[in-house]
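Listed below are the structures to be examined.
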Structure I
Amino acid sequence: MGLGQGAFLGLVQGLTEFLPISSSAHLAIAGTLVGTDDPGAAFTAISQLGTEAAVVLYFRRDIARIVSRWALSLAGRVPRSDPDARMGWLVILGSIPIGVLGLVFKDQIETVLRGFVVIGTTLWLFALLLGAADRFGRKERTLDRLTWGHGLLFGLAQALALIPGVSRSGGTITMGLLLGYTREAAARYSFLLAVPAVVASGFFQLYDELSAGASVSWGPTVLATVVAFAVGYAVIAWLMRFITTHSYTVFVVYRIVLAVLVYALVAAGVLPAWNDTAVG
């Protein structure tokens with residue numbers, strides 16, 4: 001992978017990580033089309049550190065307040081019922097499913113589940129789920145009404161993003177809408193919930209690659225991470241404004257069109273139906 005390819009994939013990562021259209025699907029498709037094949041789970045995880053840095057910067061005040069109040073609650077200096085302290089516990093609770101399932105199904109995630117037939121199917125299937133949730137969800141609950149049960153359900157929805165094509169933000173936003181949360185509340189909690197999971201995944205993959213002695217294209221990967229950070233920050237700012245006055249319909253349509261394109265490229269032999277590692 002060259003620097004130009006790394007910059008391009010970083011652009012793709014930054015543009016797609018926070019939109020409910022699946023960054024993993026776009027990276028797999030783009031990587032294959034530009035001649036790098038699927039950049040793989042390690043590249044995806046490391047470059048996602050850039051986009052999560054954008055989340056931390058954009059929501060820095062919220063995150064600082066939540067972390068400080070949560071820490072103070074441990075010391076007994078604020079009640080554990082404090083809204084920000086409680087949000088800290090809810091983020092921890094919601095992060096458990098993806099951590100457990102990611103470790104249990106690590107081999108399948110990096111091989112079988114990275115096939116383009118899987119990606120095409122999850123793109124249109126979860127587009128329909130997002131469309132239905134956005135159309136029929138009550139959209140009246142705010143984050144101060146987030147319950148422990150709902151926090152766990154958000155976490156389970158985030159864990160579905162281990163399957164390429166689902167979308168981390170798409171899965172959690174869909175769950176939030178189904179549970180009756182507003183578009184803004186669902187998106188905000190989705191971004192906050194992703195921080196510990198993505199950061200932990202990125203550093204775990206980094207350690208895994210180094211300990212296994214694998215060859216990593218560090219120059220392109222670092223460049224991709226920087227590009228993903230800059231573009232990701234702009235996308236967050238745009239999306240949080242967009243959803244205050246618009247539905248998710250445009251993303252639903254886009255996912256379905258992309259799914260059709262993936263199937264067509266697979267049928268034409270441009271994209272492999274399955275990765276070699278998935279069927280070898």
Structure II
Amino acid sequence: MPVLVTGAHRPLPRRIALRLLREGGEVRAFADGDTSALRTAGAFVATGTPDDEGRLEAALAEVHTVVHVGGGLLGRDADRDVAAAEVMTRAATNAGVRRIIVLSLPGAAPQADEPYRRARGRIEELVEHAPSPSIALRVSLLDTPAVRDALATAGLGPRHLDTPVAPVAVDDLVELVAAFDRARSRAGTGHLVVGADGPVRLSLGEWLDRVGVARPGRGSLVGRRLADPTRAPLLADAIGAGPWWSAPPAVLDGWQFAGLHPRPPAVVG
């Protein structure tokens with residue numbers, strides 16, 4: 001049965017959809033932007049905005065698994081992320097989808113003080129109460145060019161740069177999602193929370209240095225995309241609030257479950 005990836009015009013969901021296509025099954029993409037690469041690769045594309053419940057429900061007909069990425073750490077509105085997840089959950093329920101996979105992050109909780117973790121906690125709560133089994137992948141800080149640029153230019157102070165993180169490579173996360181899609185027969189019932197931390201724990205400042213990203217007072221920032229000034233305070237809150245990894249055995253180790261070995265951040269220079 002098919003798998004559908006929401007928001008597939010954005011970089012991470014698009015990469016997930018392209019990876020799932022290589023598994024050989026039918027992949028559907030629900031998107032509100034450029035999907036030419038997905039169409040060329042063989043995905044079935046449905047166009048619609050995150051709040052277009054009718055179109056999404058139609059696209060989910062006969063789908064086994066929906067993969068919902070959400071807005072991510074650099075999203076502009078955590079409440080809109082929750083609203084989009086509400087639409088996705090209702091559409092999946094009405095369409096009879098058999099499993100929901102959402103991306104979350106360590107420390108997600110509906111009562112969290114920090115907006116991003118609070119939104120992720122509410123999204124986890126939504127899918128947990130859906131009738132179909134669900135999986136929340138709690139991913140540590142994701143290592144992407146956009147995240148690197150945002151962190152380098154957001155004006156973070158020493159307290160934030162000292163925050164311990166466990167960065168995850170995008171390719172590793174994509175492989176993990178593909179592994180959980182393959183493991184449909186092992187999904188069982190209920191709601192499963194899975195940790196996906198990087199293999200190395202280090203301070204945020206050490207990580208930026210390690211991957212060759214200059215930061216204020218440590219070299220030139222020329223060529224870096226400036227952080228959205230309206231998002232920078234929320235980004236700083238998310239970084240400082242922590243935690244940035246999930247502690248087993250309370251949370252299943254996703255890498256161990258999938259038989260994968262995540263890579264440490266690349267060393268530059």
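No lab work stands behind these numbers, since they all come straight from the coordinates. Values in this document were obtained by computation on a predicted structure and should not be read as measured data. Cβ atoms are built from the backbone, for glycine too; each structure is taken alone.
Here mean count of other Cβ atoms within 10 Å over residues 143-150 is compared for structures I, II. The highest value is that of II. Tell me which of I, II gives 54, 40, 34 when you compute Cα extents along the principal axes in Å. So the calculation was done on II.
Where does the value 30, 16, 10 come from, among I, II, when semi-axes √(5λ) of the Cα gyration tensor in Å, for residues 119-198 alone is the thing being computed? Computed on structure II. Across the set I, II, relative contact order in percent (Cα under 8 Å, 6 or more apart) reaches its highest value in structure I.
The value -11000 for helix-only ellipticity at 222 nm (-39500 (n - 2.57) for each DSSP H run of 4 or more, over all residues; to 500) was derived from one model only; which of I, II is it? Going label by label, the one that fits is II.
I, II: which one has P(r) over Cα pairs in 5 Å bins from 0, in percent, for residues 23-86 alone, as calculated, at 4, 17, 16, 11, 10, 10, 10, 9, 7, 5, 2, 0? It must be structure I, since only it matches.
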